[in-house]
1. Suppose Rg/Rh (Cα atoms, Kirkwood Rh) works out to 0.99; of P, Q, which structure was it derived from?
2. For relative contact order in percent (Cα under 8 Å, 6 or more apart), find whichever of P, Q sits highest and give me its label.
3. Work out the source of 14.6 here, i.e. which of P, Q gives that when mean count of other Cβ atoms within 10 Å over residues 162-169 is computed.
4. Name the one structure among P, Q that helix-only ellipticity at 222 nm (-39500 (n - 2.57) for each DSSP H run of 4 or more, over all residues; to 500) of -16000 was derived from.
5. One of P, Q was used to compute distance in nm of label points 7 Å out along Cα→Cβ at positions 90 and 114, and the result was 2.0. Which label is that?
6. If you rank structures P, Q by distance in nm of label points 7 Å out along Cα→Cβ at positions 186 and 258, which sits at the top with the largest value?
Structure P
Amino acid sequence: MDWGKLKTFHFAAETGSLTAAAERLGVSQSAVSRQIAALEEAIGVPLFQRHARGLLLTGPGMALRELTREMSAAAVIAESTLKDAREKVIGELKVTAPVAFGSTWLAPRLVNFSDAYPETRVHLMLDDREYDLLKLEAECAVRLWAATHADLIQRKILSVHVSLYASPAYLERHGTPKSVEDLDHHRIIAYQTQGASGMRDLDWALRAGREDARQRTPTLEINNVYGMLRAVESGFGIASLPDYMARGSKGVVKVLPDLAGPDFEVFFIYPSDLKRSKRIAAFRQFLIEQAAGWAG
């Protein structure tokens, strides 16, 4: 069976749209439609029902989708393996990381990786959701939470501390908290936990000193850590932020600095299928070296 037609079917099945499949494949919508029609004719059964909301898989279509998912994953792994068959570390490496950590801590350090491996291109995808590493949506991930799947290999890179922060202007207007109980009378900015459960500790300002009681009600919720930092800088209120972010800002100061906040453990994670990858090994060592001696 023609892999080209199966690949076209796979993208149409995954996206539920001829237009989206065409964009992923870099061809016209009519070309996708012809490929699928030819595949349905060769198999002798319809694979999709056309619907106003898009493409709906038939029973045979759902069965074929499971097969093409396995084939697609195998093809990606084969491509990755071929990249690593060379003597040198070369080729593209797809890395995913949470938005704030990736843009603030990781991205500024990638110049060192590029200098060491000039023939390797890093494709950095910043997102607080988890990319599926087993399907190779990304080849590796830097995450602020541990992997739970047995087929993923992980290495702890560093720890990140979280503290309470406010702007000097806010503290001048509303007073500086002297005790954790004083937070009850301040405006709290909290992380809106959607997606990665490992980001939950960023709402610590709601729970500090109230672990056995109902948490505080936030005045502002934001689903982006950088947005939280900017809100703090503007004088909106108090938030729990990773120390690595606050270090780069001259517009925030620690609140209740002797109050110990939670820690994040940062992990480098990749699929076991890529355990012999030269690119993965090089990037892992790069992260270890960057983290050495760095206090979070």
Structure Q
Amino acid sequence: MHLLDPKNDFVFKKLFAEAPTLLAALINAVRSTEPSVTVVEVLNPRIAPEELAGKYIVLDLLAQDEQGRRYNIEMQVRRYRAWSARSAYYLARTLSQQLDGGDDYEQLKPAIGIHLLDFELFNAPEQQGQAIWCFELRDRTQPALKLGDELQLNLIELPKADRLGAGTPALAAWVAFLEHWQEERRMQQIDYPPVQQALQRIRDLSADAETRRLAFVRERALRDERSELRAAREEGWEEGREKGWEQGREEALAAMLTKLLSRRFGPLSTVTQDRLRKATAEQLEAWTDRILDAPDLEAVFRHQ
């Protein structure tokens, strides 16, 4: 039987949302130097039908442990242009959404991001020996001094971690599972029980016809997204080359963004088209980055 890919974000979310003990094991493997998490509640287990077919989104997991700490866990298979800005935004939102108006800041619990990347984010020569990263609020001149525990972002570059054999045995087992789930001999060599349980869950999910159908719907949406972005960029930059780089840069950016916005939100009004024509290159680039996460057209332009 052909097994579903656990890096498909629908499959990933279904795998862990319905097995919080496995999610706790993954969190503990990533944060091996921290006290173990024993109880995890998934706060967003439901996957809406429109999310499966919707492009430019990532199906994430929002979980909470027994101390109230919140975790934003994502499987990411594509790299956004504004990757760091997007990740910082969602991590900050995980923190800020804990409070309502008038609540005491002392009620805030740490917001911890765990992003599993199916690509290499840091590829400079001096960065090739590291695949596991942890970013926190620390002083620039005295990095041992941490401002607090409120924000933490953990990144695992899966291909690099697999190549380096990085991490504790538990984390290395999770990396091997995510990178080599189809290789039966490789999987038999892993004696870490949570990964063996995850592999069995993948087998069970793969045997379910409806889950396989929904996984295909999600993969098709992601494939269409990649095709649209590539086609729009190629068309836009070709128009720019024909007119000359300096003269055509803004026109090319505007043309590319017009195509992307139309494909995602439908026909554009004359007001929006005029706004795109009059925008600077910097504005157009910023709006292009936002289209991946904006829930509606106005959200693309909300921040100037």
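1. Numbers: P: 1.08; Q: 0.99.
For Rg/Rh (Cα atoms, Kirkwood Rh), the value 0.99 is produced by structure Q.
2. Working: P: 21; Q: 17.
Answer by largest value of relative contact order in percent (Cα under 8 Å, 6 or more apart): P.
3. Details: P: 21.2; Q: 14.6.
Matching structure: Q.
4. Numbers: P: -10500; Q: -16000.
Answer for the origin of the read-out: Q.
5. Values: P: 2.0; Q: 1.5.
That value comes from structure P.
6. Numbers: P: 1.6; Q: 4.6.
Going through P, Q one by one, distance in nm of label points 7 Å out along Cα→Cβ at positions 186 and 258 is largest in Q.
Every number here is computed from the coordinates shown, using simple stated rules; none is lab data. Model, not experiment: these values are computed from the prediction. Cβ atoms are built from the backbone, for glycine too; each structure is taken alone.
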